[in-house]
1. Looking at distance in nm of label points 7 Å out along Cα→Cβ at positions 21 and 53, point out which structure of P, Q has the largest value.
2. Between P, Q, which one scores greatest on distance in nm of label points 7 Å out along Cα→Cβ at positions 13 and 37?
3. When relative contact order in percent (Cα under 8 Å, 6 or more apart) is calculated for each of the structures P, Q, which structure yields the highest value?
4. Have a look at P, Q and say which one yields 3, 14, 26, 25, 17, 9, 4, 2, 1, 0, 0 for P(r) over Cα pairs in 5 Å bins from 0, in percent, as calculated.
5. Identify the structure, out of P, Q, from whose coordinates helix-only ellipticity at 222 nm (-39500 (n - 2.57) for each DSSP H run of 4 or more, over all residues; to 500) was calculated to give -19000.
Structure P
Amino acid sequence: MSLSNMKQAMELKSKLDKAQKELSNTVVEASAGKGAVRVAMDGQQKVKSVQISPEVIDPGKPELLEELVAKAVNEALAKSQKAAAKQLRELTGGLKIPGLF
């Protein structure tokens with residue numbers, strides 16, 4: 001690897017580290033059941049919070065709550081992945097790098 005390539009690789013690593021930090025500070029939110037279940041997730045796909053309205057907690061129908069939680073988590077995950085992909089596209093200028101979104 002030439003000195004020029006090493007410098008480019010180090011610059012890219014620095015930019016990736018910065019992007020990862022920014023993604024950890026990016027928070028997306030999603031909800032299900034008209035807001036009865038809310039999920040907040042960061043840009044690194046870590047769930048930050050889950051809020052559940054008491055009116056959807058029915059011990060006789062746990063599958064309804066399970067469905068709402070799964071729907072909200074999946075929506076938050078999709079939003080988080082979209083935010084991460086956008087950030088990395090901007091960083092790499094659209095260049096596809098294996099192992100990155």
Structure Q
Amino acid sequence: MSSARTVVEVSNNQAKSRYVATFDGDPAGIAAYERSADTIVFTHTVVDEDLEGHGVGSALIRHALDDARLQGLRVVPKCEFVGAFIEEHTEYNDLVG
């Protein structure tokens with residue numbers, strides 16, 4: 001029995017201030033943010049209801065936080081999902097300040 005491999009890809013749509021996730025090429029979710037010189041405030045995360053539980057949200061937030069780290073940004077997790085993700089993945093605690 002073969003298992004289909006699904007791929008979550010994430011990109012930063014700076015014009016719309018959101019990270020965008022696709023799942024096997026289809027739109028799957030967004031993480032909206034507000035950006036200032038040295039801070040990124042995550043305000044809202046949405047994942048397609050049909051894809052919940054497939055790791056889309058985690059992949060989306062992990063990518064966004066890794067990107068924030070690369071840019072030297074301080075993270076403010078106004079969004080509950082982002083806050084919970086950071087709480088569960090303590091390797092990101094240093095970003096919150």
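1. If we compare distance in nm of label points 7 Å out along Cα→Cβ at positions 21 and 53 over P, Q, the biggest value is for P.
2. Largest calculated value belongs to P.
3. P
4. Q
5. P
Just so you know, all these numbers are worked out from the coordinates, no wet-lab data involved. On a predicted model such as this, the values are computed, not experimentally measured, just so you know. Cβ atoms are built from the backbone, for glycine too; each structure is taken alone.
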